[in-house]
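Take a look at these structures.
Each reported figure results from applying straightforward, stated rules to the coordinates on display, with no laboratory input. All figures in this text were calculated on a predicted structure; none of them were measured in a lab. Cβ atoms are built from the backbone, for glycine too; each structure is taken alone.
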Structure 1
Amino acid sequence: MIDPGKININDFDYLLSDTQIASFPLPNRDASKLLVLDKDNYSTHIFNELPDLLPENSLLVFNNTKVIHARLLFKKHTGSTIEIFCLEPAASGTDIQLAFQQKGSSDWKCFVGNNKRWKDILIEKQFIYNDITYTLTAERKQAIDNAWIISFSWDNTELSFAEVLDNLGVIPLPPYLNREAVEEDNTRYQTIYAVQDGSVAAPTAGLHFTDETFKRLDSRGIQYENITLHVGAGTFKPVSSETIDQHSMHYERIFVKRIFIEKLLISLQKNIIPVGTTTTRTLESLYWFGVKLYLGEKHEELNISQWDAYQEKYDKNIPAEKALQSILDFMNVHKIQVLCGQTQMMILPGYKFKIAKGIITNFHQPKSTLLLLIAAFIGDKWKEIYQYALNNNYRFLSYGDSCLLYP
């Protein structure tokens, strides 16, 4: 069994200078570099070569979440600015799509920047919609964890909260880019297949895909499917504890269609390749939820906690086929077509992957949970390929280059 108390985060550090972090995207999405690692061999390619580099019996899995304009900037008459960063609906378990469709008012859990300057009960910001000026009002309610419950209201009951955010909000770039968002980010910090509103960070491995990429995948007969995991702000939370057992992983919401699980079940012998760490976590979380059901546990929805995969009571080497079939049986009993839930799963070095046979991903921050996942997939080989990328002018992090990894 893996002991998180023996995994030291300092073993997953490397020197990354600001000059190697890609502050802006390349002019063409698929012009990025692609490092391919297959066992002990690695090579450099351009991302638009990806379809030709994949085995024909591959199944790519994408995260079709869409980044919302989650940052709201309220300028006070004193000149100071209060930033409200929308994280998730205030009521636990609320369907995020329903929360976006609320009209007239909506309550959200938010980070508040410059909170000490918020002296008034209400703060307001005007916006124009169809040539008419309206007002968005924010009221700070109670504190929760390191965030606040904010009650929003606006004086047009025909407008949804999603429309208000589209008009007023700013797309939330990762803090390590150290710059404000520009117009280009509205499209480039978004995958071309993003459809489900709900993330505050992009599933960045997918940023490299273009319409041409999909055409070439089709021409080679390579299949692909979608899941949804809404990426939370916790994805940027650094590991501040020395050992991993002291780090609290963030929960993220998952939505998976029945038809996808059916496809996954009959495709287990294929090269199942998730695009991005968020998709990888979703696939592996599905397995462990299936294990819980197979072992007779009763659940209303998918819920995977941080250490479930490392508990002896679940570590029974149950085949993926049985786990996925248990999920389908659960969905039959409850007459549901979309499996909903949340995962806090943390994938650590030593973890044995149950679904993913390869990973398409970007290069991740030092001492991050994302890098731990990569180290779990390819072992200590991560050190060699990251050093190779640093030595060969690869671009790092969200707008950076990518890699295709096989264990």
Structure 2
Amino acid sequence: MKINLLLSAKQNKEISANEILIRLIVNHSQMLRAKSGIYADPEDWSDTKGGLKTISKVAPLKKQRRINEINAKIDNLKKTITESFTNTPIESINKEWLEKVIHDFHFPPQKEPKTLSFFEVFDLFLAKTEKENALATKKKFKTLKRHLVEFEPDLAFEDIDKNTLDSFVEFMQTAPKQKDIDKLEDKRQARKAYKNSSMTKEINLLKWFLSWALANGYNTNTAFKLYKPKFKTPKKFVIFLDKQELESVVSHDFSNNKRLDQVRDVFVFCCYSGLRYSDVENLKRSNIYDDKIHITTIKTADSITINLNNMTRSILEKYKDCQFEDNKALPVLSNQKMNDALKEMAEACELNSSITITYYIGAKRYDETHPKHELISTHAGRRTFICTALSLGIAPQVVMKWTGHSDYQSMKPYIDITEKAKADAMDLFNK
């Protein structure tokens, strides 16, 4: 195949230029001709060269640009014809084929935009927000997606209305049947009936995704914005250690159990520093200098500084010669292993006071009573720090600077606990 160019003798008077013609030599017996749709001034054309004359570098800049633009169009058209020729059966190579290739070159067929499905957009959302969200938030969104797929595998954006969202809530607040659990490859992913407090968070996560999809043009359905279910939720119960319980944990002898000894040390470090699990797990020796902890928190990306005290200083001293991965300061287990070991540790320390937790699933109320050791988790360390600091009379504003809380409202549950403790203490004078 060979492509030759000719300049038509007929001038287009509207633009004072002549059209370039295509002559395609397929083989010795077949020659195809067609108009290229590209025009040139006869003064710029060379019949000998079969193309535009070489432009002088001293020619006017406007003329240089025009010649360069025409040459670029010609090169691209020739490339398009060559590619199409290569991918077209020889029996289909004819004048109509050549004219269509040239037409599509100038007027590319409009491709139908691919419409992404609900879950394809969800995957795109997870990828796009990968760097913006903390690890815990990423896990929550992945769990939400798994729940939505389980709820309705063919869910579409246009399906999201009050009835669908109500059905999703009902689905989430109903424990799955055993036959559905048996189908799961990982039984640990089996869903439990969601409490109202958890359901509120799940709906907020779903709205977060739907808002993102709306803002980015993947969703045009705004019905979710009007969905504001009222979940009956009791006041959050804060699990923390009082002064006596904390002392029993600090003083307990775990010398015969290295694992629990290290878990206790990490937990106590949280109780005396206010660090979240994610931050103590990420704490490096380089974060500790000038007798202070200097970190950027994992959850909120706040930069905070916490002064060391005798307890945190002594725990760091205990592990100063130990080598941990990534130069970390303390021997921190994974969150799940840490929580499991904490319950074991708390039981050994006889944290057995009864605690009744009240929660709702839908309109039904549940009251469960547990010994405290069954309810201890890594976050109890941070809560213990806050309650201890407030009970010592340290101003909430100072505690907030240590913990990174951004508003007074988030501190209110702890302040209420402290005020009640003060009132209970004053009542002792009446006995």
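Given a computed value of 71, 34, 32 for Cα extents along the principal axes in Å, for residues 81-216 alone, which structure among 1, 2 does it belong to? Going through each structure in turn, the value belongs to 2.
A value of 1.1 for distance in nm of label points 7 Å out along Cα→Cβ at positions 1 and 313, calculated from one of 1, 2, originates in structure 1. For mean count of other Cβ atoms within 10 Å over residues 65-72, the calculated result is 14.1, so let me know which of 1, 2 that is. The read-out comes from structure 2. If relative contact order in percent (Cα under 8 Å, 6 or more apart) is calculated from each of 1, 2, which structure is the one that comes out at 11? This value belongs to structure 2. Quick check: -6500 is what I get for helix-only ellipticity at 222 nm (-39500 (n - 2.57) for each DSSP H run of 4 or more, over all residues; to 500), calculated from one of 1, 2. Which structure matches? Working through the options, I get structure 1. Set 1, 2, criterion distance in nm of label points 7 Å out along Cα→Cβ at positions 41 and 241: the highest-scoring structure is 2. Looking at mean projected area of the Cα convex hull in nm² for structures 1, 2, the greatest value goes to 2.
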